[in-house]
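Every number in this text was worked out from the coordinates using simple rules, so none of it is lab data. None of these values were measured; they are calculated from a predicted model. Cβ atoms are built from the backbone, for glycine too; each structure is taken alone.
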Structure 1
Amino acid sequence: MAAIRRDFLPEHLAPKLRSEGIDGSIVVQVEQSLAETEALLAIAGRHSFVLAVVGWVDLRSPDVATALERLGANPKLRGVRHVVQSEPDDRFLLHSDFQRGIAALGRFGLAYDLLVDPRHLPAAIELARRFPEQTFVLDHLAKPEIRAGRVEPWAGHLRELARCENVACKLSGLVTEADWRRWKPADLDPYLDVAFDAFGPRRLLFGSDWPVCTLAADYTQVAALARDAVRRRAPDAEPDVMGENAYRIYLRRP
């Protein structure tokens, strides 16, 4: 991980977007701190190509509404995420205090990004069913075990989650779930097949996972992987998956 222990800034991203013909980016939290969310919103204010921020607030706090009121005054805050993949409790998403926070998001028209491992998927399914009016976006296809070549029970759970029409899914983060040095595009196909079949092209959106992706691939490679995936499975939907779906899901106001 030493390769990404440095600053990655807007001026590093901008030329990559231009080279790929991508108009803008949504930046997503890494640290679970209000300070980072405020810093990301400040960056978005200075750089027009940073279209929105998926930040962090403590959804378990009794004062979550106060934090959302303050941060939500900035129109570039369009979502919230918690690093659930690091939570040891497989049912963390179903804690009553966390669900109270999820319930508060609707008032501000904010999406919630699900950053989970496969073991959290049963709880994610239950959460999406309990909040049918809340928009959820699954990050990284829930991090399937690509390196091990394991598809089930991940695939069955993903299909069940996709039956909740309030859930979308990012095509992101797959190269770092594969063997970093020896992965091949074909290694990802079984997982992409499941995602396209389960969610369909209207609920899939490209995510670069940059700069984390650079552990296994550069920005150009992951963009090419996403384009190739959609061209082979839903060729008419390339504009949707590569941008329009993200715009519709994150940037619409309530």
Structure 2
Amino acid sequence: MSGSPFPGMDPYLEGEMWMEFHDTLAHEIRGQLLKRLPPKYVALLKQYYAVDGPAFGIAAEDEQGFYPDVHVVKQLKESAVAAPETTPSVELISPISRRVPLLRVEVREIPGRRLITVIEILSPVNKRGKGFRTYLKKRDYLLRSEIHLLEVDLLRAGKRIPLLGDLPLAPYYVFLSRADRRPRTEAWPVSLRQPLPAVPVPLLPPDADVTLDLQAAVDACFALVGYERLLDYTHPPPPPDFNADDAAWIQARLSAVLTR
């Protein structure tokens, strides 16, 4: 088998390979845009950090990390009688936050590198706990600015961005907030059984949008890395669970593709 067995987003990427895929996808999106942008624009990669502590449901109060509520302080005077050694009855794990590096794509105007459009590929840290709240603050800042915001959400787990109204039910979404049309947000629901869409990337007026072909970007990631060799398709996809119809379709799809 060459390439993903799925026509669109591969749900098996939502597991342990996510961060590797995330960064590869950011590079492919940047590369695709560099070929399509008018000469007055450039697409750049921007790295930033988010604090995550997902395994424990604990969020740090700042981006420097956790501070213990109890710490051991060395006594100024040592006791004359040494305390007997004891064997602990249990050994547990202490929650420690981690700073997760993330990449986003920025379209900037030349010269001056004025920021025109931000393209965010949402990661688990953006969709839960402290990371979700921090992301919403950064998002709110962008929504109050003259910067366009394109958000690619290829993860079923975690919280969705807040919107008024009901989204059509889908596992994946793409959202576009144009600076000149706020508070309206365009949305592309993407089913498991269809390719990812080609979406517009807004520029400065009177320049026309350029097209970002998300499926072509994902296909390029598979062609470059060969994720199909790294993903274990013999087990169910990473959580959350699909409904019965989608789960049956996944098994049928894999059986048809992997037995060729």
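Miscellaneous remarks
- Read-out helix-only ellipticity at 222 nm (-39500 (n - 2.57) for each DSSP H run of 4 or more, over all residues; to 500), computed value -7500, structure in 1, 2: 2
- Among candidates 1, 2, the computation of mean count of other Cβ atoms within 10 Å over residues 87-94 that gave 5.5 used structure 2.
- Given 6, 25, 30, 20, 9, 5, 4, 1, 0 for P(r) over Cα pairs in 10 Å bins from 0, in percent, calculated: source structure among 1, 2: 2
- For 1.0 (distance in nm of label points 7 Å out along Cα→Cβ at positions 47 and 103, calculated) the corresponding structure among 1, 2: 2
- Structures 1, 2, by relative contact order in percent (Cα under 8 Å, 6 or more apart): label with the highest value: 2
- Of the structures 1, 2, the one that 2.9 was derived from, the read-out being distance in nm of label points 7 Å out along Cα→Cβ at positions 31 and 199: 1
- Entry that produces 14.6 once Kirkwood radius over Cα pairs in Å, for residues 127-222 alone is calculated, selected from 1, 2: 2
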